Structure 1
Amino acid sequence: MHICEALRGSALALADAEVLLAKTLGKNRAWLLAHSDDELTPECWTHFTRWVERRRKHEPVAYIIGEQEFYGRPFTVDKRVLIPRPATEGVVRAALSMLSGGGDSREMVDEGIVVVATKLKMKNEKLKISSIVDVGTGSGCIGITLALERPDLKIIATDISSDALDVAKINAKRHNVTDRITFKQGSGLDPVHHLTEPFLLVSNPPYIPSGNDLMTDVKDFEPHVALFGGKRGNEIALDLQKSAEAHPFCVGCVMEGHKE
């Protein structure tokens, strides 16, 4: 079986088939194009067909291969966490802008999805941000990326799910930032209630209205706790915004959500 034949015969979208086969071979998609007439070993063919069958049952490619790229870096993912999406990179961009002195901003990052950055007033405006609090960290993609982009700042990553925190810790180790990130389990800003240093809140909270019909890939595989944000979808985000405004040391927040 040649590589080109395996791809054509998979009955998958070509991009999906290429990712699965490239991962099977330990190569990249460009390599596949240059070696389309190469023969697959029986072992590789067997492995690839097993993955193809999982994808035919709508399991996301990221869960099958065990990773997803975010901000140019690979992150380990599985069914315990939401799959990082390109739109969420807007949270990182907005956070970096605010950390560099930027003000309020609003960026459309996908159809119907925005990232909003809001400065909050403090009693002492001269205090500089020393920490970032990543609420609902999931895979850790936002907090870990900011730890890599801003090594001068401390990161606190929180999540209501201990399983999600386990995945985030794997990614922190993968990117060599374990010593700079503190992981805390809890809801919203509860884990940092007693924090007494200026911090920026970043979050991709659940914002899909409960009961919304989703693609099978999402509905049947990704954790619902990370997807649904209440009847209207914005309940969790609104609660988090109120908590941020009430916290005496929160100097700003950057959140992803539905355009209203």
Structure 2
Amino acid sequence: MTVLPFKQYLTASEPHKPLTRGFKRDMGRNSHGRITVRHKGGGHKKLYRIVDFLYDKKNIPAKVMTVEYDPFRTGYIGLVAYKDGEKRYTLLPKTMKTGDSFMVSENAAIETGNRLPLKSIPVGTFIFNIEVRPGGGAKLVRSAGSFAQVIANDAGYTHIKMPSTEVRKIHENAWASVGAVSNEENHLVHIGKAGRTRWLGIRPTVRGSVMNPVDHPYGGGEQRTGRGLRRLKTMWGKPAGKGQKTRTPKKYSNVFIVSRRQVGKKKSAAE
């Protein structure tokens, strides 16, 4: 079992109380109480931090006061104080520490932490916290250590290479932050034991081959049995894994994809 050296990076152990709230955990259930996402439940009690992904305070310098842990995300967050006195939580990029400043502005410098419209960011720059639609708030590239890259500007759209290697078009007036998300060592953590996943709110996964035929396409048979099917299926009979395409064929965002993501050996070679 391995853990991250939090003490090297974090500067506060308690969150800023006005920017926290409680909430009811749904445990993977929908409004009817039925489980729609499996393997969720239990886990340690968590206090929700209200993180600003809208970044609607423009042209006002902000200074990082603390670097903090957020139990709801893998990257570190920071309490920032704007020059007008308001405080907010934001997702921090790599290398940003207490005392550093950033700016949300169309005329901001191309420096780590600053936030600009995509049309103002030079080709080749690493970015994170990317809006899908102008003014919609940051939706893409928010997990620890991740970053996207601006690779082209064309006809009112910016072409961005995502962490998955997919190349996607996003409107040039959408905003993004310069840099990469903090806590890049997160993917090196080894959970180490089953109990630790339960602390994280993850319940056990049951193999389809040990279920009954009524519960899974792989179920049934005497003792250990192969799946008996040429292609992999999910519990609901949908194709899964091993090179099978699972994306909705007529998904609304298909028109914005310039190049599909590479998988398997191709992806590792491209990296």
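Readers should treat all values here as calculations from the given coordinates under stated rules, not as data from a laboratory. Because the structure is predicted, anything quoted here is derived from the model rather than measured. Cβ atoms are built from the backbone, for glycine too; each structure is taken alone.
To test your reading of the models, identify which of 1, 2 gives 0.30 for FRET efficiency 1/(1 + (r/R0)^6) of positions 156 and 196 (r between Cβ atoms, R0 = 41 Å, to 0.05) when calculated.
Values: 1: 1.00; 2: 0.30.
Going through each structure in turn, the value belongs to 2.
A value of -1000 was derived for helix-only ellipticity at 222 nm (-39500 (n - 2.57) for each DSSP H run of 4 or more, over all residues; to 500); which structure in 1, 2 was it taken from?
Working: 1: -10500; 2: -1000.
The correct label is 2.
One of 1, 2 was used to compute distance in nm of label points 7 Å out along Cα→Cβ at positions 60 and 220, and the answer was 6.5. Which one was it? Working shown, then result.
On the way: 1: 1.5; 2: 6.5.
The value was obtained from structure 2.
As an exercise: FRET efficiency 1/(1 + (r/R0)^6) of positions 92 and 244 (r between Cβ atoms, R0 = 41 Å, to 0.05), calculated from one structure in 1, 2, equals 0.65. Which structure is it? Don't skip to the answer; put the middle values down first.
Values: 1: 1.00; 2: 0.65.
Structure 2 accounts for this read-out.
Can you spot which of 1, 2 the value 132 was calculated from, given it is volume of the Cα convex hull per residue in Å³? Let's see the in-between values first.
Working: 1: 132; 2: 178.
Matching structure: 1.
If Cα Rg over 2.2 N^0.38 Å, for residues 36-115 alone computes to 1.28, which of 1, 2 did it come from?
On the way: 1: 1.57; 2: 1.28.
The value was obtained from structure 2.
If distance in nm of label points 7 Å out along Cα→Cβ at positions 12 and 204 is calculated from each of 1, 2, which structure is the one that comes out at 2.1? Working shown, then result.
Numbers: 1: 2.1; 2: 4.1.
Answer for the origin of the read-out: 1.
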